[in-house]
Structures are given as C-alpha cells and as structure tokens.
Structure I
Amino acid sequence: MTSNKTMDDTFKSKQRREWDSVSAGWRKWWPVIEEGARPVSERLLSMAGLSEGQSVLDIATGIGEPAVSAARRVGPGGSVVATDMSPGMLTVARERAADLGLENITFEEVDGEEIDFAGRVFDAALCRWGLMFMPAPEDALARVRGHLRPGGAFAAAVWGAPPQVPFLSTPMAVIRDALKFTPPPGAPGLFSLSDPARLDRLFTSAGYADVRIENVQAVFSLPSVEDFIRYLQDVAGPIVTLLADQPPERRAEIWRAISDAMRLHAGADSILAMSNTAICISGRA
C-alpha cells in the first residue's frame with residue numbers, strides 16, 4: 001500500500017509539473033480548444049441537469065472548463081467551485097473568469113482524488129477529460145458522490161478508443177513507434193478509460209445510480225498542419241516530456257514524422273479538421 005501511494009504521489013508530482021509547464025500554451029490556444037470542446041461541455045451540463053441557482057463542483061477544471069460554462073448556466077444565484085492540481089492552469093482559469101466578469105465561481109488547488117470540503121454538498125458535479133489521468137479514479141468518484149446531495153448528478157467525459165480520437169492518437173502513435181515506448185498496462189493516460197464497460201463498472205461500484213453513457217463528437221480545427229504542430233508543442237505536456245531527453249536532431253525528426261502523419265488528415269485546402277469521440281457518462285448519488 002505504501003509503495004503504491006509513493007508511486008502515485010511521484011506520478012502526480014510529474015503530472016503537476018507537466019501541466020504547469022504548458023499552462024501558458026493553454027492560455028494561448030484556449031479559443032481553439034474550447035471551440036472544439038464546446039459540444040462536450042454542453043452535453044455534460046445537460047446530463048448533470050444544471051439550472052439556475054444550483055451549486056456545482058468541477059473536478060480537474062484545467063483552464064476553467066466546464067466550470068465557466070456551468071457558472072453561466074447557474075447564474076448569479078448559483079455557484080461553482082472548480083478544482084485542479086495544477087496552480088499554473090488555475091491561474092489561467094481565474095484570469096478567464098475575471099475577464100468574463102463571473103463572480104459566482106471560485107478556484108481551489110485540490111487533487112481530484114482527495115477533495116474534501118468539510119461536509120459541503122453540491123447539486124451537481126462535472127469533470128471533463130480529467131478522470132483518465134488519475135491513478136485511482138474510483139477514489140475521485142467516491143469523494144465526489146460524498147459531496148453530492150441525494151439525487152445529485154455527476155457528469156464526466158473521457159476520450160474514446162484511439163482510432164476514434166485521431167487528433168491525439170495519431171501523434172502519440174508516431175512517438176511511441178519512434179521511441180519504442182509502451183505505457184504499462186492500466187497506467188493513467190489519454191485512453192485509459194476508453195472502455196465504456198469499465199466506466200460503467202467504476203460508476204456503479206462507487207454507488208452511482210441511473211448510469212448513462214453517450215458518445216459526443218468534438219471537432220478540433222486548425223488552419224494547417226504547421227499550426228497543429230505549434231499547438232501540440234505548446235499544450236501537450238506529456239508529449240513534450242517524452243521528447244525532452246531526445247537529442248535536438250532526433251526531436252526534429254520525430255516532429256517531422258508527426259507532421260507527415262497529420263497531413264494525411266488535412267483537407268485539400270490544408271485545413272486540419274478532425275472529429276474525435278468523447279465518452280460522456282453520468283450517474284446520480
């Protein structure tokens with residue numbers, strides 16, 4: 001148990017550094033990110049049944065989504081508490097909320113597996129693309145349920161299987177082939193919760209009822225492959241970390257290989273617009 005806890009803490013420290021290191025990139029690219037992610041955020045709000053005046057908890061909010069969307073939905077009479085383990089990402093989230101004049105949202109630096117609001121309960125909870133990065137998502141699910149009022153819903157999104165998410169799986173496949181890298185079985189990551197049956201079991205085992213699963217398409221669009229490479233270099237902390245130890249010439253070679261692979265997905269006008277499957281799941285406390 002102690003060994004597993006130490007390993008998880010080491011992994012989380014590495015994650016925190018990775019996300020902090022790319023927070024400025026997320027600030028730069030958030031219009032592109034949120035334009036593509038909007039259908040997923042909107043579906044999560046609907047699955048959670050958000051309405052004016054409600055209190056909402058957002059886990060692993062990153063640069064503030066779907067917390068910002070939730071704050072708009074619940075209005076001035078409602079409230080949102082948004083958490084993340086990365087102080088760098090939360091800085092961007094706070095700036096975005098302030099720029100939008102949202103005064104009903106607060107941000108807390110908290111590990112999603114360790115949230116504890118001293119008995120506070122919420123009407124609903126959200127988590128977009130965060131659960132799959134957690135070493136013990138079942139812990140987060142249990143903690144969230146403990147903070148929901150009876151009947152309150154938790155709606156979360158994770159990525160589907162790699163072939164359904166070419167925007168991310170294509171560059172990852174190139175890198176893994178180039179570095180002969182295979183993640184350990186069961187390791188947290190982009191596609192660790194892409195099995196709907198496992199998701200259903202996790203929610204059910206954590207005590208959620210009325211579990212529902214839906215697929216939602218997220219289309220990310222960039223003017224060119226060159227723009228995509230710049231985007232990836234700015235926002236993809238895990239990828240940057242994987243390539244950090246490579247000699248400059250090797251890194252450049254791998255980025256060229258990623259560019260070549262992505263050009264196969266570009267249109268005749270060079271625009272890169274790729275549809276990706278997000279799995280949205282909800283359950284009630």
Structure II
Amino acid sequence: MRLSRRRFLTLSACALAAPAGAATGRWTGYAFGAEVSVELRGPHGLVEADLQAVIAEIRALERRFSLYDPASDLSRLNARREGPLSPEMREVLELSHRVHAVTGGLFDLTIQPLWEALAQGGDVTAARDLIGLDRVTLEADYVKLVAGQKLSFNGIAQGYATDRIAALLAARGYGDALINMGEFAALGGPFRLGFEDPDAGRLGAVHLSAGAMATSSPSAMTVGSETHILHPKGGKALWSTVTVLAKGAGQAALADAASTAFCLMPRPEIETAKRKLGLSRVYLVDVAGNLSSL
C-alpha cells in the first residue's frame with residue numbers, strides 16, 4: 001500500500017465571546033489515521049474544558065468507527081457479522097444507504113474484504129462477490145451482515161467526525177471555526193481553501209462559509225494494483241480528483257461519501273446525483289489535469 005502524501009488534520013476555532021487577550025488551548029495527537037492539531041481560542045477558564053471536550057469526542061468516534069482498534073464497534077461488528085447499533089452507527093449507515101441508492105451502488109461500505117484481498121494477496125473474485133450494502137440488514141437497533149462481509153467507513157467516517165465536532169463547537173459558542181478532519185466544515189467564515197490534484201498540483205481555491213467541503217483523489221493511495229477508491233462493480237476511477245461542496249450544518253459526511261462515489265461515475269450521472277443529494281457544487285479533475293465544475 002502506498003500513500004503519496006502525509007496527512008495532517010487541523011482544527012482551529014474562535015469563540016464568539018472571546019475578548020482581546022483570550023486564552024488559547026492547543027493539542028497535537030493522532031486520530032483517524034493521521035496527525036491531528038487542535039487550536040481553540042476563547043474566554044479564560046473555558047477554553048481548556050472545550051479543548052478536552054473536542055479530544056474526548058474524537059476518541060469516542062474512533063471507538064465507534066476505527067478499523068485498527070480491535071475493540072471498536074466496527075471491529076466487533078466485522079468479527080461477529082451482527083450486533084447492536086449505536087445512534088452514531090445508525091446515522092452513518094442510514095446516510096450510507098441513501099448515497100448508495102442515489103449513486104447506483106457505487107458508494108458501498110462492504111468494500112473491506114476486497115481491500116484486504118488486494119492488500120494481502122487474497123482471492124479478489126471471492127471478495128467482490130461479498131460486496132453489496134443492500135444485503136446488509138438494518139433494523140431499529142440491530143445490524144446484520146451476510147457471511148464473509150465486512151464494513152469500512154473510510155469514505156464517510158472522517159466527514160461524520162467533522163460534522164460532530166462542528167456541532168460540539170457551535171453548541172459551546174464557537175462562531176468562527178474551520179474544522180479539518182480529512183474533510184472540511186466551516187462555522188462562520190468565509191475561509192479560503194485551495195484544492196489540488198496529486199498529479200496536476202494546486203488547481204484553484206474556493207471560499208467556504210457555513211458548509212462543508214470534501215475531496216477524493218483515487219491515486220493518492222494505492223492498494224495492491226488498484227487505487228484506494230475501489231469500484232464495487234469492478235470498474236476503474238474516471239476522475240483524478242473530485243471536490244464536493246455542500247451548504248449548511250452537518251453536511252461533511254454527505255460531501256465525503258459523495259466525493260468518494262463520484263470518482264467512479266460519468267459526468268451526467270454525477271449531475272443527477274448532485275441534484276438528488278442537494279449538493280451545491282462539484283469540481284472535477286480529469287486524468288489529464290483539466291478542471292471543470294457542476
């Protein structure tokens with residue numbers, strides 16, 4: 001497996017009521033497969049508690065969705081093929097089913113056995129036969145996979161974490177915040193964000209206000225002979241980079257999932273899915289480095 005660039009996730013926020021000379025809290029650690037830096041600025045006596053709340057939320061979400069922690073909810077589900085649903089797991093699964101349907105099955109959480117087969121030299125054909133989110137049974141408080149299936153939330157969990165942290169900060173009075181947990185969410189703004197392609201480099205910038213932005217680049221990482229965004233139906237990525245913008249609060253998970261699937265879809269199908277999902281803009285970079293938008 002090859003990762004073409006080191007990822008460093010950052011979160012910075014300023015409380016609405018932060019006076020001149022306000023306190024600053026900083027933390028650097030590791031989460032969601034990357035280094036994480038958190039900086040908050042707010043009233044003395046509150047900012048440290050707010051910082052600890054953010055860190056606790058990050059850790060709690062890792063315990064839900066991490067593939068690398070054998071004690072996580074996801075790891076236990078993958079081992080047992082069934083189990084109870086936490087509210088967070090239900091939210092992610094329900095959104096995943098929605099995007100799965102709108103994208104014709106190209107956003108699919110059951111891709112994990114294929115990833116493992118490619119990474120470990122396993123039976124790729126057998127792994128492909130297990131793919132199908134529509135075969136995952138979702139009940140009120142329980143989920144069941146078919147034999148051999150495993151889930152991966154790598155195409156949506158970072159967006160979901162971004163949404164959760166943005167909501168936590170908003171509830172604590174932070175009105176000017178840019179959250180980057182692999183995907184971006186903005187409180188206040190506008191924030192000027194560049195987007196780039198692994199091969200073509202930086203191609204432009206957007207201004208993000210009260211919304212979310214997610215970018216997927218299939219060739220940024222490889223697994224076996226494939227790019228890391230695996231096609232559930234055996235095809236190949238059609239775009240070098242896709243960036244999705246969505247307006248409003250709580251949209252980073254949606255943008256994250258959509259950008260993943262759109263890498264595999266022709267332009268007319270992306271345009272239809274964009275409308276059905278209520279997304280504000282989609283930027284597409286083709287394999288020659290040409291940028292266009294919808």
Entry that produces 0.70 once FRET efficiency 1/(1 + (r/R0)^6) of positions 68 and 252 (r between Cβ atoms, R0 = 25 Å, to 0.05) is calculated, selected from I, II:
II
Which of I, II yields 2.9 for distance in nm of label points 7 Å out along Cα→Cβ at positions 12 and 92, as computed?
II
Matching 0.55 (FRET efficiency 1/(1 + (r/R0)^6) of positions 124 and 212 (r between Cβ atoms, R0 = 35 Å, to 0.05), computed) against labels I, II points to structure II
As an exercise: relative contact order in percent (Cα under 8 Å, 6 or more apart), calculated from one structure in I, II, equals 22. Which structure is it?
I
Looking at structures I, II, which one was helix-only ellipticity at 222 nm (-39500 (n - 2.57) for each DSSP H run of 4 or more, over all residues; to 500) calculated from, given that it came out as -15000?
I
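Laboratory data are not the source of any read-out in this text; all were calculated from the coordinates shown. Here the structure is a predicted model, which is why all the values come from computation and not from measurement. Cβ atoms are built from the backbone, for glycine too; each structure is taken alone.
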